[in-house]
Structure I
């Protein structure tokens, strides 16, 4: 089990130290971090479980909160928080509620916090064994729908533009990219060209998602030599099976 936890807090208080001791006694490795951009940057790669101890200071750190949000989205961190209702109201202005895996409210039951963090570390360990798929599409409804489908079997990261995909790929290597063929500003073919031109991503598999199933449109997609293509109109069972078949064929499952 990946037993590392990043404990984010402004300074060390009695309660913060008590939480750290309990987590350590439970066999977890606790790394302390101030809620500052330059500090958070150090932990972009690991650990994957963040525990944020809130306080009155949260109203004064908008930039670190936005940076924390971006790290959690881009690197799939499991984010937990300890605070009161007023502090959560401030947090939710910068960090979406669905990004917070667990909210612990004061007065605090440290034993329950420790048990839950252990569970989340175990969950993270199980998720880390799953294949990672980057899903790229400018339609938020389609993104949400397909992510929900794929989440049953894979770790899924979603981005809504070609440039967001390129930014993500600068620091991450997914096992598969599902790429919308038709996007504004930077189209799917342009993104594929950029992916293939970089040595770090040139071998990353890319499957196009296309809304057009006529012969001419399909031939255009196939002519760009992706690793495959899927129709966006495919039902859930067919799409999941197509992704499974891809990994089986490439011995990555």
Structure II
């Protein structure tokens, strides 16, 4: 039985560990079913073949694919270069892929889509999302509620549907919340791995990273715990079950 390759882009150890645990939990995976790689401190083999894995899951991170090269740190540049180098394999082979938040920017940028900070950035917290008509027969979204909440928090966003993609989930503040390319390549703007407890810990880690005024941290945490966020995790579980 093949493992899932889980690529993490967060250089903050606490946040990376929490994210990895959340991905395993929502996917219903044990640690032996996952090959975890933290791209901030590990290097992917140049000969890596994605088909050796059941699927690839890419987590979020504080970097922005749309930042000008001169504004990116050496670490962000190295992290981004490694994941971008895998994308041709993934899209050309239509290999199972789930990009979460930053992973959507990576996929859209690779496909020639417009990723920027021009519009659609969302503050940290719950967002009201809705299924599109295309989602009614997609294996990961079929039968889900037409409306649901998901946790978001991002400075950049996909400005328009990238070429060749199917639009699955939208929201009023950020239209492109989930897409599919081919039959098996997915990405979400929201965080499918995160519940309120996960976001509480993440708010503490990133309180000084410019996502929100630090003094609003406690208020944001209360808002997250008051939200009803259950559907996004089902999407991640379906991905793992379908391809595992």
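Tell me which of I, II gives -10000 when you compute helix-only ellipticity at 222 nm (-39500 (n - 2.57) for each DSSP H run of 4 or more, over all residues; to 500).
II
Tell me which of I, II gives 25, 56, 19 when you compute P(r) over Cα pairs in 10 Å bins from 0, in percent, for residues 15-54 alone.
I
Given a computed value of 67, 35, 34 for Cα extents along the principal axes in Å, which structure among I, II does it belong to?
So the calculation was done on I.
Supply the structure label, taken from I, II, corresponding to FRET efficiency 1/(1 + (r/R0)^6) of positions 79 and 207 (r between Cβ atoms, R0 = 25 Å, to 0.05) with the calculated value 0.70.
This figure was derived from II.
Computing relative contact order in percent (Cα under 8 Å, 6 or more apart) gives 23 for which of I, II?
Here the read-out was taken from II.
I, II: which one has distance in nm of label points 7 Å out along Cα→Cβ at positions 7 and 119, as calculated, at 2.1?
I
Can you spot which of I, II the value 0.75 was calculated from, given it is FRET efficiency 1/(1 + (r/R0)^6) of positions 95 and 143 (r between Cβ atoms, R0 = 30 Å, to 0.05)?
Structure II accounts for this read-out.
Bear in mind these aren't lab numbers, they're just calculated from the coordinates by the rules spelled out. Note that the structure is predicted; figures quoted are calculated from it, not measured. Cβ atoms are built from the backbone, for glycine too; each structure is taken alone.
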